[in-house]
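Throughout, read-outs are computed from the coordinates displayed, never taken from laboratory work. On a predicted model such as this, the values are computed, not experimentally measured, just so you know. Cβ atoms are built from the backbone, for glycine too; each structure is taken alone.
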Structure 1
């Protein structure tokens with residue numbers, strides 16, 4: 001034990017702003033979905049995505065059975081869907097939503113973007129499964145695309161307004177080597 005409480009860890013990790021998604025899979029006619037913020041791109045070659053799912057979440061079992069899933073990036077005005085698919089919705093009726101058929105599986109209508117994946121591998125990660133998905137299809141929502149964000153335990157949205165520069169914290173006393181990915185601006 002490191003002496004760090006789970007509450008301290010959660011609060012500190014929560015300072016990393018994330019997008020909010022609904023991960024969904026279809027088992028026959030039944031669609032299963034779950035809110036997830038532990039989602040990121042993993043590789044360009046091959047194109048892979050990473051989704052972390054609590055081992056106790058029912059969706060984890062469905063993903064193993066169905067072999068594929070969609071990652072639906074929520075828009076800034078879809079907070080109600082995040083709450084609903086997180087299982088904390090309090091109203092008697094769910095918020096309006098619809099999944100539509102798509103080459104990549106169930107796609108949440110009106111989302112900012114969607115990424116379809118086949119399950120590539122499932123790894124153990126403490127109390128979560130680390131699901132690696134091979135990308136099979138992409139969808140972009142209608143403009144303007146403004147994502148729903150989650151930061152410090154609260155929902156928010158991207159502010160694209162003028163921002164002040166970061167403060168000058170002084171010089172680094174020793175040289176630091178910086179490594180970068182060889183991204184090219186001419187790639188689509």
Structure 2
């Protein structure tokens with residue numbers, strides 16, 4: 001009957017199973033099959049617990065936690081586990097909560113993008129994706145009909161933007177900033 005060998009790498013971690021080869025000279029001398037183990041191989045099988053990898057230590061198989069490939073955060077910094085063992089200190093699978101400054105910066109960018117979109121929409125309706133030329137033509141056409149029209153549109157949207165930015169500056173928590181709804185009258 002063939003003999004299985006349980007092989008490990010140079011660090012002792014189980015890698016695979018293979019059959020031992022038969023030593024023909026020694027087998028003939030002993031009158032029974034004598035097997036030759038591959039390098040770094042053992043005849044006792046590892047029992048590997050879920051979430052672990054087997055490692056040969058002091059003549060026995062032991063389970064070592066296996067988180068290799070997991071992605072998460074160490075003290076808030078993105079990281080990927082590359083070695084066997086327990087999770088590092090400071091590990092979290094969830095991203096850190098955004099800071100107030102980060103949320104405010106994102107909301108300010110949203111407000112500015114909304115401002116530009118509102119200006120363009122006010123000058124070019126019903127065009128969906130107007131070019132710079134269409135915006136200029138729309139502004140000129142409005143000024144031709146209502147000389148104060150472009151200034152009124154700019155003032156209306158600028159006032160709304162200032163109001164939204166003031167609300168962002170006054171917010172004291174990320175949740176309060178995220179609750180600000182960015183809208184412009186178009």
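Summary of computed values
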| read-out | value |
| --- | --- |
| Rg and Dmax of the Cα atoms in Å derived as 18.6, 61 - corresponding label from 1, 2 | 1 |
| Among 1, 2, structure where mean count of other Cβ atoms within 10 Å over residues 20-27 as derived comes to 22.9 | 1 |
| Comparison of 1, 2 by distance in nm of label points 7 Å out along Cα→Cβ at positions 52 and 76 - largest value held by | 2 |
| Among 1, 2, structure where helix-only ellipticity at 222 nm (-39500 (n - 2.57) for each DSSP H run of 4 or more, over all residues; to 500) as derived comes to -13000 | 2 |
| Structures 1, 2, by relative contact order in percent (Cα under 8 Å, 6 or more apart): label with the highest value | 1 |
